[in-house]
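Got some structures for you, see below.
Bear in mind that the values in this text are calculations on the coordinates, not laboratory data. Quick caveat, the model's predicted, so the values are computed rather than measured. Cβ atoms are built from the backbone, for glycine too; each structure is taken alone.
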Structure P
Amino acid sequence: MRSGNLADERRPVIAIVGSPSLLGRELRDLLAEKPLPAAIRLIGAEDDDSVTLSEHAGEPVVMTSLDEDNLSGARVVVLAGSAAASRKAAEILERTRGEAALLDLTGYWEDSPRARLRAPMLEPPDYVVPKTAIHVVAHPAAIALALLLKQLARKYALRVAVAHVFEPASERGRQGVEELKEQTVSLLTFKQLPKRVFDEQLGFNLLIRYGSSAPQALEDVERRIERHLASLLALAGGPAPPSLRLIQAPVFHGHSFSVWIEFEQNPGTPELEQALTHPEIDVRGAGTDAPTAVGFAGQSGVAVGAIETDRNNPRAVWFWMVADNLRLAAQNALAVLAQLVGGEGEK
């Protein structure tokens with residue numbers, strides 16, 4: 001978004017590459033709700049040279065193409081689109097010796113020696129990253145689990161933990177959402193199923209693995225969550241990571257988690273509910289409905305409920321947790337942006 005206003009020109013620029021993506025739009029919505037002292041520049045897809053009209057904070061804005069001119073002068077470049085767009089943006093910045101900070105929501109830069117995993121809501125107050133760091137926002141499932149486990153471990157000793165993570169289609173982007181919708185309609189109308197993203201029937205089904213021709217393997221995502229979770233727990237001084245299983249669920253948005261934890265001594269449900277008191281945790285206590293991904297859509301943080309002792313192991317407790325995957329990732333990205341442009345971050 002470019003402006004002729006002199007005040008806008010003096011403000012640092014945040015360029016969002018892939019702003020039409022699900023994550024890009026979620027971040028734009030949060031920036032509209034909680035504006036930063038920066039000008040927002042929206043950049044479209046890597047294979048589209050057209051200039052289109054979009055909207056930000058209730059105002060019409062121009063969405064530009066991904067090129068040198070539109071990345072020039074940015075204080076921060078946010079990568080929120082495809083791998084191809086991230087690659088092209090990186091090539092442009094390297095060629096032009098751009099000094100913009102990089103904030104990666106895609107995981108493209110994860111293996112770079114300069115990459116630093118970010119989740120400000122879990123970072124200690126004195127946490128500092130190098131100025132040359134590439135800020136890679138952690139997987140939202142890892143953030144949610146780390147938040148739960150860290151909070152419990154502050155008061156109680158955790159012996160063993162097991163987590164089942166139910167992945168929404170929106171984690172595969174707009175293409176994943178569209179394919180689930182098309183599969184659902186096709187199943188109800190007895191038509192052939194599209195399988196470009198999952199290479200398997202996801203509609204009315206659960207998947208522990210995608211088909212062999214899927215562009216991304218579900219087990220690779222599972223390993224990524226495990227890596228991020230281990231790093232976040234180590235950073236926060238939390239417990240050992242849980243055993244984890246990732247299941248692809250036939251839902252459009254929102255992670256759901258079934259977590260089993262064995263304590264050295266079960267403190268009881270009321271005490272556990274009290275221990276989970278945290279600005280980013282909505283605790284649904286006894287007598288209230290358990291949280292659902294649909295009911296928690298559009299909300300920040302996580303919701304935890306249905307906290308019940310395992311009937312076959314008196315030291316173990318079940319927890320049910322949900323989170324809006326897009327909002328949780330964007331929420332942490334916004335906090336990083338606030339640090340990079342001088343706004344007030346959110347821990």
Structure Q
Amino acid sequence: MTGTATIITAVIAFALTAVTGKFLIPFLQRVKFGQPINEIGPTWHKEKQGTPTMGGIMFIIGITVAVCVGFVVIKASGGDEAVVDSPILTTRLFAGLGLALACAVIGFVDDYKKVMQKNNAGISRKQKMLFQLLVAVGYLLALYLAGDTSTAVMIPFTGWSLDLWLFYYPLAVIGIVGMVNSVNLTDGVDGLATSVTFVAAIAFMAVLLFMPEVNIWINLLATALAGGCLGFLIWNFHPAKCFMGDTGSMFLGGCICALAFGCGQPLLVVLIGIVYICESLSVIIQGISFKRTGKRIFKMSPIHHHFEMSGWSEEKIVIVFSLVALAGGALAVLSVALH
């Protein structure tokens with residue numbers, strides 16, 4: 001019955017996301033919720049001015065409903081009672097979904113202010129960081145109260161477990177906030193964040209095949225995420241009819257973090273989320289280089305803009321970055337399969 005629930009979850013997430021776009025995009029156009037394009041990205045991105053944003057609402061609805069339906073289907077089927085009634089595993093699922101939704105709320109406020117103020121400023125960096133820190137702490141606290149108190153992390157490919165003790169929680173908070181913002185940075189080319197996250201979701205699904213003890217619940221989120229991203233690509237692939245906005249990208253970042261912690265091996269996100277990490281590193285390296293030497297390493301950061309300025313088409317960037325994500329995901333699956 002778990003297999004049936006997985007299929008149902010994927011289909012609902014895909015279909016509901018795709019169908020929602022049919023109604024949401026015209027609505028966003030009517031209320032003039034178009035993306036402002038000022039000095040962010042290459043100059044030719046100004047052609048995208050006014051493209052409806054906050055489209056991430058599509059897959060937020062699709063993924064949330066799909067996860068809840070999948071949960072009810074598995075509960076109704078009975079399954080392995082010891083697993084189905086595990087408070088830790090169910091908390092990993094719903095606290096993870098809550099993490100993603102809370103991140104989406106932060107993104108929504110940011111998007112709303114951008115649209116209302118007709119610029120790319122949104123809420124201040126300090127405000128955004130504070131809210132993200134609070135959400136990350138709340139998520140980890142929920143896991144702790146449910147009995148998920150281990151502070152050990154598995155190191156990929158080694159089979160070793162490293163107990164971080166009290167350092168686990170501050171590092172976990174930093175990791176969550178960093179990953180959410182990294183996914184946000186990746187959303188700068190039509191279909192890029194959506195495609196890379198689809199690949200990441202598939203990688204987590206494959207990883208979870210080797211983790212039957214945690215598979216039953218958290219796999220619902222991975223499956224729904226894959227279906228939701230695929231449904232959104234209908235509207236987001238170049239030329240995009242709708243952008244996900246910070247509403248969507250922060251939700252996706254929350255989902256990736258929830259899957260990493262949900263499978264019990266958060267360091268796998270270093271491999272599965274390699275594209276997100278490279279996007280963030282490019283911004284950090286660019287900033288440090290410019291401040292210290294006055295020179296830029298990349299033509300523009302995040303790094304997808306560097307390749308865009310080098311003459312790559314948006315489609316090529318999406319394909320190549322997705323292949324990199326696929327390679328990282330394959331390494332993550334291999335690391336789990338070998339240990």
Inset, instruction - For helix-only ellipticity at 222 nm (-39500 (n - 2.57) for each DSSP H run of 4 or more, over all residues; to 500), the calculated result is -24000, so let me know which of P, Q that is. - result: Q
Inset, instruction - Match the computed value 32, 59, 9, 0 of P(r) over Cα pairs in 20 Å bins from 0, in percent to one of the structures P, Q, and report its label. - result: Q
Legend entry - Which of P, Q leads on distance in nm of label points 7 Å out along Cα→Cβ at positions 26 and 138, largest value: Q
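Please state which of the structures P, Q yields 3.8 when distance in nm of label points 7 Å out along Cα→Cβ at positions 74 and 130 is computed from it.
Working: P: 2.2; Q: 3.8.
Considering all the candidates, the number was obtained from Q.
From which structure (P, Q) was relative contact order in percent (Cα under 8 Å, 6 or more apart) calculated, if the value obtained is 27? Walk me through the numbers before you get to the answer.
Values: P: 17; Q: 27.
Clearly, the read-out refers to Q.
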Inset, instruction - Assign the value 10.8, calculated as mean count of other Cβ atoms within 10 Å over residues 186-193, to the correct structure from P, Q. - result: P
